[in-house]
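What follows is calculated from the coordinates using simple rules that are stated; it is not laboratory data. Computed from a predicted model, the values in this text were never measured in an experiment. Cβ atoms are built from the backbone, for glycine too; each structure is taken alone.
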Structure 1
Amino acid sequence: MSGKPFYVTTPIYYVNDKPHLGHAYTTVAADAKARFHRLRGEKAQMLTGTDEHGQKLEQAAREAGKDPLAFATENSQKFRELWDKLNIQVDDYIRTTEERHKRGVQELWRRVQAAGDIYKDEYEGKYCVACENFLTDLQLVDGKCPDCGRPVESVREESYFFRLSKYEQPLLEYYESHPKFIQPDTRRNEIVSFVRGGLRDLSVSRTSFQWGIPVPGDPKHVIYVWFDALSNYATAAGFGSVEGGSGLPDDTPWPADQHFIGKDILRFHSVYWPAFLLSAGVPLPGQVFSHGWWTIEGQKMSKSLGNAVDPHWLIEEYGVDAIRYFILREIPFGVDGDFSHRQLINRINSDLANDLGNLLYRTLNMVRRYRGGKLSRSAEGPGAANEEALSGAAAGVAARYETQMEETNLQGGLRSVWELVSAANKYIDAAAPWALAKSGPEERLDSALYHAGAALRVIAAMICPVMPATADKIAAQLGLAGDWLSAPFQELLDFYAMPDGLETTVGPPLFPRIEDDTRAALEKKVAARIAGGDENGEGGGGAEKQKTDDDEAAGLITIEDFRRLDLRTATVEAAENIPKSKNLLKLTVSLGDERRTIVAGVAKYFTPEKLIGRTVVIVVNLQPAKLMGVESQGMLLAAEDGGGLKLVGVEGGASPGSRIR
C-alpha cells in the first residue's frame, strides 16, 4: 500500500464529560469507516482524542480540587478505556495539552495573522461557558443559550478577532463547487442558509482565564478554545512540525477525508474551521458528515438517564458487537434516532441470533454430521440453478455494499449484508441437505454445503468493519486462516474464492437468544435505572407507565406498546393482481435500501396502475404471513369510511424508509 491514507476523525471529546452513547456512536462509526477502507486494501488513519482547555474545564478542576492537567489526564483515560472496550482501532489519539498540538495551533494563528485576518478590539456580548460559544442577543432563547439552555454570561474584555465576515462569499463559493463537503444535504442547506444570512467577525481570544494556549507574542491572551480544538485534526497530522511551505510533513494524512461530528457542532466545523484554513492557506478537509442525536426510550438524553445508557453497562449486558451492530443498523447515519432496549433485544434475537447465528450453526452442524467437518467443493449436479441464484445474489449484494459503505450509508451497507443472510437461509431450505444426505446424489450434498459456507465467508468479510470479533469467529469456525482478511478485497467478496477442503468446527452460538425471562429482567433493570437516575435523587419521570386493569378494560395501550410498531414510508414500485383473488394485490415496495413484497386487500378500490409510484405507510415488523401462496412481509395502512378506502400517506412526502413517529 502506498499513498495518502484515508483519514477519518471524530470530534475531540471534552474531558469534563462522562463518555456516553453519543460519543460511542460517533467513534464506532468512524472506526467502521476506517476498517472498511482497510478491508479494501487501503491505508487508513482514524483519529480521536480529548479537548482539554477552556474556562469550563478550569472551573471543573478547581471545584474538584485538582490541577487542570491532572484532572484532564484522569478523565481522558476514561475515553481511552471505552474505545478499547468497544474494539475500536485508534491510530492516533490526540490531547490538546500535548506539545505537538500547541505548536501547530500557534503556527496556524501566525499564518492567519500574517494573512491580515486577526485584529485586536474589545468584545462585549454574551458567552455560554458550557458550550464555549459567543452569542448575540438575537440568538438567545428566553435569555439563555439556544443549544444547552443554560444561562449565559455578559462578557466585556479585550480580544483578538478573526475576520470571519471576509470569508462569507468564499465559503459560499466553496460549498457550491464542493456539494458533498457538508453531509447530509439537510445540514448542508442549513449551513448555506446561515452563511447567506451574514457572518460577523469572531472573537478568538480570552483574557479572563489562563487555561489554554497563549497567543503568540501576547501571552496575557489565550486562544479561543474552538480555534484551539478544531486545529487538532491538522496538528495530529503533523501541521506545525515543519517550518515553511505547507507546514506539513511529506507523509501527512492531511487533508482529512471525513470529519464525523454531531449536529450540535456543525457550525464550528463547516463555517469556522474551513474559514481558518482558507485564511492560513491550508487544504480543506474532504467532508464534514453530521450525524443525528439519540433519544433514549423516547426521551432526550440527559444526566438523569446516564446510567441507562452508560456504554460500559450496555456492553456488559449485550456484548460489544451487538451494540456496534445496533447503533449503526437501527437508523440512517445522519438522522436522529431512538435507542430502545426492547428494539435492541429484537435486533439481537432476529437479525443476529435467528438470521446470522442460525445460518452459521445449522450449516456447520450439517457439515460435521454429513461430511465429518470438511467443506468440499464439487461439480454442481442437478439443481445448479439454486447455486447460480445464490452466487448471483452475493455478487449483487457485494456491489451494493461497497457503494453504500463508500457513501457512508452504514445502515444501507448492513441491510445489504442481511439480504445475503436471508438468501443463504432460503437457499439451505430449498437445497435441503438433510434430504440429500439420505437420498443423494453425493455431489449435490457437497455442493449445497459448500455454497452455504461460501455465502458465510462473504458475509463475514462484509460485516467485519462493524462486527470485527463476530467476523473472526465465523472465519475461525469455517476453518479460514488467521490472516484471512489480508486477501485482496475483490477476492474476499468473490463467492467462489473460498478454499476447497476447509476443516470446520462448530462453536457456541454467535448470539444466544435473549429469552423472555432474561428479557423481562433486563427491561426491569432499564426501567429502574431510568427511574432512579433523576438529578434530584427523586427518581420518576423516566419509568414507563404500567397498564392498569381499567386500562385493559378500556383497550388502552402504553407508549411502550405503541413503540413496538415499526411504521415506515415506502414507495410502491410494482403492483399486480393475484390470480384467483378478487381482493388482493401483490405490491413490491421500496424502503430505500430494501425491497419487500406486501399483499394488500385493496383490489376493490385500486387498480395496480394507480398504486405504482405512490408513497404509502407500512408496518415493517409484522410477522410474515402467506396469503394466496404469496409471502407478505408487512402490512399496508389505510383508512376506511363510507366513501371507500384511502391509503395512509405523509403530508409533503417523505423519502422511502422514513420512520413514522
Structure 2
Amino acid sequence: MQKTFIKYTVAIVTSAILLILLINFLISGHTLEKQQFNTFYTKTEQVIHTLESNGMELELIKESLDEDYLIRARAAAYVMERQEEIVTDVPQMQYLAKLLNVDELHVIDENGMIISSSVSQYVGFDMTKHDQTRPFLDLLKSDDEDAFLIQEPQPNAAEGNMMQYVGVVRKGQKGFIQVGFIPERQLEAQSRNTYDYIFSRFPTDMNEELYVLDRFTGEVLGHSGGMEQAFTGECYQLDSLLRCMKGEYLKGKDGSRQYVVSRSYDDVLICAALPADVLFRKLMQNTFHTMIYLLFIEAAVILLLYCLVKWKVTNGIHRIIEDLSSITEGNLDTTVEVGGNREFEELSGGINAMVKSIINLSARISAIIDISGIPLAAYEYGSGEEHVFATSGIGKLLEIPTEKVTELCRNADAFDRYMCWITRDVVEGEEDVYRINDMKYIRIHMSESQKRKLGVITDVTTDMMEKSRMRYENTHDALTRLYKYKHFQQLAKDILENMPEGKTCAAVMLDLDYFKGINDTYGHDAGDRYLQSFASVMKAMPPEHVLTSRRSGDEFCMMIYDCDSREDVVAYLEDFYRRLGEHTVALSDTEKRVISASAGFAWTSDSNETIVSLLGCADEALYQVKNTTKGTYGEYGKPSEN
C-alpha cells in the first residue's frame, strides 16, 4: 500500500511540476516581453521628455536674448541720436559697444554702406553685395520709425564668423544701426538637442540600442552607439519599424533576431532594440531556478508523505469524516485523533500533517518570492475564517514588526480592519498606490468576492521617488536650484490671483552687473559660482514672503507677496541688499568680490493685475537702474534710489 501510494504520488507531483514549469515558461516569456516593452517605453518617454525640455530651453533662450538684443540696439540708436559725434569716432563707437555689452556696433547710411563701426576694418563694407547683409536693406525702405530686424545666428559676410545681428532704423535720417553678438548660448543649447548628444548621455543596458529614424525618408538620424555603421538590418527599415509600436521581433544587421519597440514622436520614430537571445537567456534562468525550487519541494513533500503513510495509515473513518468536515469549514486548528489499529493512527497523522502543510503553504511561497528577490507579498483570507494566509515579506512591505504580523494573521477581522486603514487614502494621481511613510510607497492590487479576499503588495518606492525627482528637475534650474522662469510665472500668477484684499505684492526683476566681464576675466566656472552665490542669497529670503527664480543667464526675478503695504516690499528689498552686501564670492585664489546687482520692482494691491504686466513694469524699472546707478534697485515710475 505504501509503495503504491508513493508511486502514484511521485507520478502526480512530477506531472504537476512539469505542468507548472510549462505554464511558468509561457507566462514568464510573456512577462519578460512586457517588462522589456515597459522598460523601452519608459526610456523613449525619457528621450521625448529630454527633447521637449531642451527645445523649451532653446526657445526661452532665443526669446529672452532677442528681446535683450533689440533693447541694446535701440539703446545704441538712442545714444547716437543725441550724441552724433560718436558716429565719426571709432574709439567712442568701441566704448559704446563695450558699455552696451555688444560684440559689434555699425552705422549704415541710406546706400547700405557701413560708415562707422566699432570694428574699424568693416567701415566701407557694402551690405548690398552679400546674402547675409542684404535683408537689413529693407529697413531703408520702411517708413516706420520703430522698424527693426532680428536675424537668426549665421556666418557673417565679412569674415564668416558665426554671429547674430539686430538692426533698428535711425530716427530723423535715412540709415540704420546694427549690433552684433556672438551667439554662444544658442549654439550650445542647439548642440544639446541633437539625438547623438542625448544618446551619448543616456544609460543603456548591455547590447541595447536606441536610435531615431525620419518617419518619411527612413534615414537614421541618431544612434546610441554612434553613426559610423551600416544600418542595413530589418530592424532599421522604416516599413518594419512602423509595425513595432507594441513590440515585434525583427532581424538585426547580422541576421540575429532583435526585440524592437518603436514610438512615434513628431516626424521621427524613436526605437529601442535588444537581442532576442538576451531575453531567452533570462527566461531560461528563471525557468531553471523555478525547476530547482519545485524539485526541492517535491522531494520534501514525497519524503514527508512517505513517512506519514509508513507510520500512520488508517484511522477511524467516522472520526476522520467529522474532523475533516470541521477542517473544510475553516477550522484549521482541528486535530484528527484516531485510536485503535495502527493503520487508522497513521492515516489520522497523515491528515494532520497535510493540514499543517496547507497552513505553512504561505511560508513556502514566501521562500520562493524571497529567493527571486522581488519586493512582493501576498495575502488571502475568507469570511468566517480565523487565519490569514500571508507571505513572509508582508511585514517588511507594511513596515510592521514580526510580532504584529503574527497577531494580525491569527485574526482575519483585525487584519481586514488594518488593511482598510492602510488603504484609506490613495496617493494623488496614482492608482492603488499608498504611502506608508515619507520614504516608503506600496501598490496593493486587491481582488474581492463574496467569500474571499486576495491581495498582492509590491514596493513602488523607487518609481515614486523617480517621479518626484523628475518633477523637481522640470521646475528647478539645474545650476542655481531656483525655480525655472516658466514655473515661477505660474506660481506668481496663482499668488497674485489669490491675493487677499488689503494685501500687497511686488514683482522684482534683477540683473547682475558686469557679469560678462567676470566670465571673460575669471572663466565660466567662476561665473557659475558667482551665479550660485547670488542664488543662495535669494534662497535665504523668507520663503513665506519671497518667491525666487532664475530667468536666464545672469537675469533673476522675485515675487514679494503677503505684504501689508509698499513699505513692507521695500523693507524686504532693503533686507535682500543688506544680505547681498555682506556676502562675498571667491572669483580666484587671490580675489573675492561682493556681488553687484541691479533691480527694478513694480507693486500692486489689485489681484486683477496680470503677472505679465507686473513683470514688464519691473523690467522697465530695471532697465532704468542699469542705465543710471547700477548696484541698487528702483521702483517703476519713480527715479532709482542710490
Structure 3
Amino acid sequence: MNHLKKIANTVRGLSIDAIQKANSGHPGLPLGMADVATVLFNEHLRFNPKNPNWFNRDRFVLSGGHGSMLLYSLLHLYGYELSLDDIKQFRQWGSKTAGHPEYKETPGVETTTGPLGQGIANAVGLAMAETMLGAKYNNVVDHFTYVMAGDGDMQEGISHEASSFAGHNKLSKLIAFYDSNNITIDGDTSLSYSEDTLKRFESYGWDVQEIDGHSYDEINSAIIKAQSTPTPSLIICKTVIGFGSPNKAGTADSHGAPLGAEEILLTKENLGISKDEFYVSDEVYEITGVAVIKGEDLEIEWNKKFDGFLASNPDSGKELQQRINGEICDFELPKFEAGSSLASRASSSKVLEKIVPTFPSLIGGSADLGPSNKTKVKGSVGCSAANMNCNYIHYGVREFAMGAIMNGLAIHGGFIPYGGTFFVFSDYMRSAIRMAALMGLKVIYVFTHDSIGVGEDGPTHQPVEHLASLRVIPNLTVFRPADAKETVAGWKFALENNGPTALVLTRQNLKTLEGSFINEDAVKGAYIVCEDDQFELIIMASGSEVNIALDAKKLLNEKGTKVRVVSMPSMELFEKQSEEYRNSVFPADKRKRLAVEAASSQSWYKYVGLDGEVIGMDSFGASAPAELLFEKFGFTAENIVERAEGLLSK
C-alpha cells in the first residue's frame, strides 16, 4: 500500500500549496480525505480521462464542494485535462479550478457542489438514473455512483430526505463516504450534533460500515463489500480533519483558511514529502498514468458490449443510443378549441397523456401531489424497488430532495425529468432550482395552484411572492400560461429548452382564448391577444388574469375606450426577442399601461413604466372561495376598468 500513501500525500501537497497560493480555500477536507479518495480513484473508480463523458463511467460526487482541491488534485494526477498550471490558478479568474467544483467548467466534475447536502441528493439522482436505464436495457448501463459527504452534509435536512428515498428504492449502486471528523466551522460537532448517524442510515435501509479513514486496507475492504450489497451503502470514515498538519490537525482552524507558509513546511515534513511547491514525483505520475490506459480499455470493452446489445436488440439499442446522445424524439401535442374551459393543470395533464407513452426519456414525478398536480397520467409506470423499468417517480413529501434528485437525473443523461408540487412549495426546493439554472440543466417544474385561486386553503398555500422570486433567477424560464393553448406552447418550449423551465399552472378553470397560439406568439414570451385601432391603453397580464383583462376590455370598449390586451406568459422569453418585436408589443409612445397579475407587483414595473400602474398582490391572501378572493383583492373586470379610467384621466 506504499504506492497509495505516495499518491495521497501528493494530493495533500498539491492541495495545500494551491490554497496557500490563492490565499483562500479549505485545506481540512483534502488533507483528511486524501487516503479514501486515493483508494477509490486508484483501485475502484471506472473512468476514462481521455473521454470524461464516457456514458458508462462511474460517477464521483464531492458533496462538500468547499474541499474542491481534493478533486482537482486527483483529476490532474489521473490524466484529465487539468494541468499543473490549472492547479496553480486555483480560485482565479477564468481558471478551470474554481472555488467549488463547477459542472461543464472542469473535465471530470460531475455536478456543481457547495451548498451542503445537495451533492448527496444529486448522487441519488445519478444512481436512480443508472438503475432505471439498467433495468430497461438489460444492464448495458451498469456503473456505480460514489459520493463523499461530511458532517455538514449530514446535518442539512436534504440529506435526510434524499437518503430516505434512496434506501426505500434500494439503490444498490450508490456508495457514500461519510467524512466523520467531528469538526465544523464553529468547532466540535458536539455543539449542535449528537445523533447516531449509523443507526439513522440503518433505519433508512442502508448498509453501514464504520472504518478508519486513514487505513488503506480498511478503505479497500469496505468499498469491495459496499459494491456487493443489495442496498445503498454508507461507509463512515473516521478521519482527522487537516491530517498531517502538526498544529492544526483535528481543529476547526484547518477547515476554511490556508495553513500558512510555515505550517505548510511543517506539514510536508511531517508527511515525508518534498517541500517544493506543487511537487509531483515521476513515480507518482507513472503510477496514476496507468489509469489512462485502463480507462481506455474499459470504454472499448463497454462499447463492444453495447454493440452486441444493439445487434441483438436493434430497436432498444437505437432508443438507448438516442437517449445517450440527448436526442429528443418526435412528439405530438393535443389541440384545444377556443371557448373550452380547462384549468391549466388539467391541460398540462392532457399534454402529458399525449406524450408520455411515446417519449422514453421523459421521467415524471411529484412530491406526493400527483392527483393534484395531475403529473401521473395513463401511460405512467411508477418506480419502486421491485420495478425500475418505469417512468414515474413517487418522491414522497420531499420537495427539496425531488428538485436535487431531478438535477442528478438530468446530469446523468438519458432523462428529461419533470416534477410537480404546489407553487407555494417552490420555496422548499428553491436552492435546487437555482443549481439547475446555474448548471443549465434540462429539468421541468410543474407548479400548480398558482395564486389566491387556491381558495379555501388560505394564505399558507397561496403563492404571492413566488413568481417574482423565480423570475430573478438567471437562466430559469418561468412560463405562466393563460389557457390550454399557451400551456401546450409552454410544454413544447420546455421539452426543447436547454435549461430549466418552470410551468406555473392554475387550479381553477380558464377559458381557451380565440387569440392565443401554440408556438409562434406564446413562446415569444408576450404577444397581442387582441386590440382596437388607435388604442390608448395597454392592459398586460399573465395566466388566469388574461381572461379578466379581456372582460375588462369589453367593458372599456362599451365606454368608448380603445384597448390593446397583451398576454405575457414568460418575461424571460420576451426579453430574448428583438428590440423591434418588443417595441411592437409595447410601443414607446403608448405610456398608459396597466399590468394585472395575482402575485407580487414587483416584476411588472419594467413594463408599465413611470406612467403605468400594477394591480397585484402585495399582501398575503386569505381563506375563502377563490371567486370571492379575486373580488376582494381587486382582480375583477370592474376594478380593472376603474383603475384604467383613473390612469387615463391623469
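Match the computed value 17.8 of mean count of other Cβ atoms within 10 Å over residues 129-136 to one of the structures 1, 2, 3, and report its label. Computed on structure 1. Which structure, out of 1, 2, 3, was Cα extents along the principal axes in Å, for residues 249-584 alone calculated from, if the result is 103, 64, 38? Considering all the candidates, the number was obtained from 2.
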